[in-house]
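Please go over the structures that come below.
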Structure 1
Amino acid sequence: MFGDTPLVMVEDDETLAVVCRELALQPVIGVDTESDSFHHYQEKVCLVQLSGPDADYIVDPLKLSGVDPLRELLQDPAVRKVLHGADYDVVCLKRDFDIHLRNVFDTMIAAQFLAFPRIGLADLIHHFFGVKLDKRYQRHDWSERPLLDDHLQYARGDTHWLLALAEVLEHKLSAAGRLRAAREECAVLEKREWTGRVAHPAEFLKLKGAGTLDAEALRVLRALWTYRDDQARLADRPAFKVIPGEVLVQVAQRRPREMDELAECIRASSPLFRRHGPALVAAVKAGLADERPLPEPPPREVEDRPGRGRKQRNEQLMAALKNWRNGIVEREGMNPVVVANNQLLKEIATHAPATREALAAIDGIRAWQVETWGEQLLALVQRDQGRQAAPTRKSRRRRRRRQDDAAE
């Protein structure tokens, strides 16, 4: 599958320094990471794969004393880094190694701009190169050592084809007139930050179903959440693998004070019941006795609360904006999310910009969107404002009635 391309393992500091110096001379390299998010309480990057024109490299950060040469390479704006679905890699490298990727080209973003029906890496590699990647190790625990040959071949497959894939997609983007737009999206991607596990007092409120619970049940849920989190940390396992979130919500809803009552929520013969049953009942009692006030949920960004009339007008403009987007999708074969996602359309509908400058100031809009569709969007807003300003037959009757009453 990989021909004569050598695979270089980087498992010591000296090799890392040499490899990074060599790759720094290349104009473009492929990059990917493997983490252990499905297996441990606090996930971490376990491998960093790199590909140059002549070799593939697998960096094992678990065996290194530091990654300074890698940081210097990946932050060098003179070297373009090709990744696929780079969101996760960008935030994980920042979180674990304080590496801020620069000059990123994301082949998934490119595929979205080109409206490919299937944009997974394996799909694109098969489409262009006729090679089928083995994806059975997607959820492998990459912190396990030693790494078997199958693991290494899987890992290198995620970067080996990236340089050729990027070259093909970049050519197609250029021919379609969408290359600059894709590059702008990639530049925005570089600014992503980690938003995963955080110590927030209201974290338990994010559990699916928590919004249906009353105040007493929420206090119980907080105690159950705390117990599960402690157990997950001790076991070094993801919390959802210790006790599923839906079980916590169900127990909080019923609030069992005895083991036989808990058995109505959790099957008594299950390992979960045997392992955690007494502790869950104790957590329920602790939650019921907890008089601390409940935390406020994380604040939602709301610019203002429009009245009924304004809300209706926003919805009318939103509908018009969606119709406009759907027309572009049909005519130009673009992915709807690439044209403008729903959040951006909502921002435009809320602010109803009247000028190009006001449109460019909308949160989340890109320069390429303003340049490509600015006039169309402003025309839509203007047309909607004109409909709002035009008096309806009913409003004209009301106005005449008030004038007649005043005349009497």
Structure 2
Amino acid sequence: MMAAEGPFLAAVIARLPDPKYNLAAHGVAFAFAVLIEAPVIMLMSASTALVEDGSSYRKLRNFANALNVGSTALLLLALVPSVFDFVMLTLIGLPEEVAELTYGALWLFLPWPAAIGVRRFVQGVLIRSGRTRLVATGTVIRLTAMSATALLLYLFTDFPGAWVGAASLSAAVVTEAIAARWMASTAIRDLLTGPERADPAGSPLGYRRISHFYFPLLLTSVIGLMVHPMLTFFMGRAASPVESLAVFPVVHALSFIFRALGLSFQDAAIALLGRDNEHFPELARFGAGLGLAATAGLAAIAFTPLAEVWFITISGLTRELADFAITPTRILVILPALSVLLSFQRAILMQSRVTRPITVATMIEVSTIAILFTVGGWWLGWVGVTAAFVSYVGGRMLSTAYLMPHVRKVLPAD
């Protein structure tokens, strides 16, 4: 359901004035907002894996609140005019029209990182307690708030499209965070009033152990989420820069519909693997089917006339931009299956309290993306968005290959 946000907002922005510049600005602003939220992005997995009683809940909650404050401060720093101009105009080289729209959009993203942090922390508590339907209910609330805000701004204001997108996403995550905390109140009360549980590591969960567990995950998020700003920088200096920046969020949003199945599998697997990964065989069979179905779904759009229906009729792209979008979409067909595999690998390692290989794998992925784009986008002269997604797929392949031997080490011998 969360994956519906991107296509919906892209379709709204494409129907407002100056769609090319506003789609580009929306993609840039969203990429940087996601990068700023990197410190809190793994809180759902952390709370799913670590919160088992009142003491562990309080410790991780305090840890999460500190991350929320720090992430918001980072976004404020990025909005200092001299900092913003250096990053967007000097470093990335955005056209001034795109940079101006991006600046306003980032101000509207200000509530985003803290709201995401609160939401992901309490959703981990819900998953750990088996209340996964409430997580889905929260997503329905989020989508309702997002679509209502977007439609109201579309109909009754003259906001540029990039600002409509940012305001709608911020309203959505704030509403969902409030709803998630309210829905988790029973699970939290049960934790706070229930008995203390013995930790698998044999000692109480403290801030030192939380930091040791979470720091590699934080680095993983920061490094991994640098991909979008990095590709924005690369595409801005490759062939057809404005077209590539405009098409990138639309293609990414379509692929995310199918990749999201793999992302949600990570936290479900953490909750269901068992303390010694004893339920690995059942989850592996389920994951294999999920990955094949997700990739088949994207292929059914990318390689059929449905591609034109999606990009022109639904997303509202011009024929020119739709032509730019089709080839990158076909390149991404294998990515949903790779996302399922990566999520399962990460779940196994996190459940086993082994998080450092996850960071190394992400470093390999990002380095590979940078190298492949340099070769394809700058040396061979490919269109920027095509080079971006070829690099993306290549990096993900090497990342999952690196994790395979580390996963085997922590699985049960039988």
Structure 3
Amino acid sequence: MRVYVARQPIFDARQRVQGYELLFRSGLENVFPNVSGDEASISVLDAAFMSIGIERLTGGKRAFINFTEELLRQSIPIALPKETVVIEILESVQPDETIIRACKDLKARGHTLALDDFKVDADLNPLAMIADIIKVDFLDTPYEKCRQVVTDPRLAHVVFLAEKVETQEMFRDAEEMGYTYFQGYFFSRPEITSAKDISPQQLTHMQLIAEASRADFDIERITDIISRDLALSYRLLRLVNSAAFGLRTKVSSVRHAILLLGQREIKRWISALALMSVADRKPDALVTIPVFRGRFAELLAPAAGLGDKSSELFLVGLFSMLDALLDRNMDDALAYLPLSSDITDALLGKPGPLYDMLQLVKFYENADWDKVSQYATKLGLDESVMPDAYIEAAEWVSDFAVTT
């Protein structure tokens, strides 16, 4: 059975990733047509801890995993590692005596419990007195109630997580209210408070990305640009001298490093490294998420008959948050990059196969399986190739983070 797992990052107030919610339940009728929700959850747990491995999915961060009422009754979460797994109790779970006893037992064993989609009502859910983390939906809950629940003296023991935080304003409001963790793409849109100039260093790095994306790849010009930037030179040499390459002799020149990596690989890594430098004082996720999107789209390209467009697809994913990185709208942000019209059109939302692939990748991130199926069909892509590509992309990004 193919197991579809997506992950959504959970951040602290400094917008650093603290964990991932593993999303696997939406759209079960499309992905698991012959099994129940409980069986599907068990299948994903088996994949996460056996066939795939939780480390590969979360890179060592905590995993927030949803549990149904039946799985809690069966005490399934007891076997999970309490250091790395947060047991997320779905809003549909009824807090009867058996469930409350099961949750208290989990707490006594040292497990962390989170309540999903908590409803702020006058009658307090008994599970709230046991939970360590309470998740409040900021799109579905009036702000007055979002603030009220944080100040409830009965919940002084709880850490609050604001979910579906979609804008910087919502993020700031939640932080001011006293929320500790945040979930949603609040950083993925530009925050334009005034016209910000692009620094000379950022322009150099944008130029480097443009050079790396050219069909007529010029090694000497790329070498010259990197050699004039100490930080990029260091990161490139650190990459090729890392354990991942297993070289017997140390590489000490930028040109040698570029030749060793090869044109295809150096294009990817230069673009990603330069983007990291452009993202000065921005959340790490504004680099890791688009790098992941680019690699995921690139890996899916052959299955969609777009193998000859794999490099372009990598760049489409890589630049999918460029507007937020530069705090400009996408039209203005793209003005600094002489990209092909196909890439530009995809980033501006114009119909075409590159745009369709970007949408598929984004919907996969959110575990919107209906939309994933819709775009996979549109691209003529066999959905069975996606789980392995997703995991490979996640591992590639983890390696990127370690070596940079």
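Every number in this text was worked out from the coordinates using simple rules, so none of it is lab data. This one's a predicted model, so the numbers in the text were calculated from it and none came from an experiment. Cβ atoms are built from the backbone, for glycine too; each structure is taken alone.
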query = When FRET efficiency 1/(1 + (r/R0)^6) of positions 296 and 384 (r between Cβ atoms, R0 = 30 Å, to 0.05) is calculated, the result is 0.25; to which of the structures 1, 2, 3 does this value belong?
reply = 1
query = If helix-only ellipticity at 222 nm (-39500 (n - 2.57) for each DSSP H run of 4 or more, over all residues; to 500) comes out at -17000 when worked out from the coordinates, which of 1, 2, 3 was used?
reply = 1
task = For semi-axes √(5λ) of the Cα gyration tensor in Å, the calculated result is 34, 25, 20, so let me know which of 1, 2, 3 that is.
result = 2
request  = Have a look at 1, 2, 3 and say which one yields 1.37 for Cα Rg over 2.2 N^0.38 Å, for residues 72-263 alone, as calculated.
outcome  = 1
